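Any read-out appearing in this document is the output of simple, stated calculations on the displayed coordinates, not a laboratory observation. Everything numeric in this text was worked out from a predicted model, so none of it was measured.
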Structure P
Amino acid sequence: MTYDNLRKGRYSEPHRAYFVTTVLDERERRYFADFRCGRCVVAEMRALHDDGVVSSLAWVVMPDHVHWLFQLGESLDLPATMKRFKARSAQRANKHLVRRGTLWQKSFHDHALRDDEDLQGVARYIVANPLRVGLVAHIGDYPLWDAVWL
């Protein structure tokens with residue numbers, strides 16, 4: 001399946017909650033295992049939140065990907081939001097890493113949450129990712145996550 005096929009039929013709705021996952025272009029590089037590089041990504045999520053593009057609910061920056069739960073604002077649709085996030089976070093991370101080139105895969109996975117879905121349950125799933133893959137024994141030991149409920 002091509003990237004264009006993934007985008008066909010993608011619809012985004014203002015004020016809808018979305019669970020998105022985006023992955024490094026070269027997963028084996030694990031750039032975000034470097035805490036300061038991971039914070040470059042966090043800074044761009046925070047900027048989108050502060051600008052009102054999204055209302056960030058929960059996120060975790062893993063060594064090679066990001067999970068993010070947010071409520072979409074009105075100024076940008078989902079593809080434009082992710083394009084801005086990926087472009088700006090790539091610029092910041094590449095500067096930190098003293099590298100050039102593509103950082104993220106072109107596509108991203110998204111799930112629009114239904115009104116009856118448990119936002120806190122999805123948030124718990126997101127922030128528990130480092131535990132599930134064995135990066136830490138306690139979530140408090142992992143530095144690159146947050147949720148509005150905590």
Structure Q
Amino acid sequence: MSVKQISVFLENRPGALCEMTRVLGENAIDMRAFSLAETSDFGIARVIVDEVYKTTTVLKEAGFINSVSSVLAVAIPDVPGGLSGVLKVLKEAEVNVEYIYAFVGGRKDSAYMILKVADDAKAEQAMRIAGVRLVEQEELSEL
């Protein structure tokens with residue numbers, strides 16, 4: 001039940017991110033979640049979108065190097081300690097979290113997180129057993 005994430009490699013220079021988001025906007029691509037990590041030479045923009053194939057195609061045509069990977073999306077209670085509970089499940093299952101970022105959704109009682117983990121299948125199984133609600137790509141489009 002993974003979600004597809006697009007990683008876009010950007011030169012670390014003024015305007016590079018603006019150019020990428022302009023291309024998305026001009027092609028009516030709506031970002032559902034977004035994260036940016038950088039080093040001194042380049043950045044990696046990670047995006048969750050409604051139309052993965054269309055997005056990768058328009059980015060490639062515009063000269064942006066990108067790749068698609070699987071990540072997990074979860075809805076957690078929007079209360080203090082909500083994230084800690086999910087991370088405890090992964091700790092007990094001995095699943096390493098590589099990175100995580102949040103995004104806003106339409107429900108006031110839930111927080112939404114994107115997780116890149118070392119073992120998707122093991123993480124999914126542990127979270128299902130613990131009652132953590134995994135979110136599918138289609139649901140993200142409706143938020």
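Tell me which structure, out of P, Q, gives 38 once percent of Cα pairs over 22 Å apart is calculated.
Details: P: 38; Q: 42.
Source structure for this number: P.
Comparing mean projected area of the Cα convex hull in nm², for residues 66-113 alone across structures P, Q, which is largest?
Q
Assign the value 33, calculated as relative contact order in percent (Cα under 8 Å, 6 or more apart), to the correct structure from P, Q.
Source structure: P.
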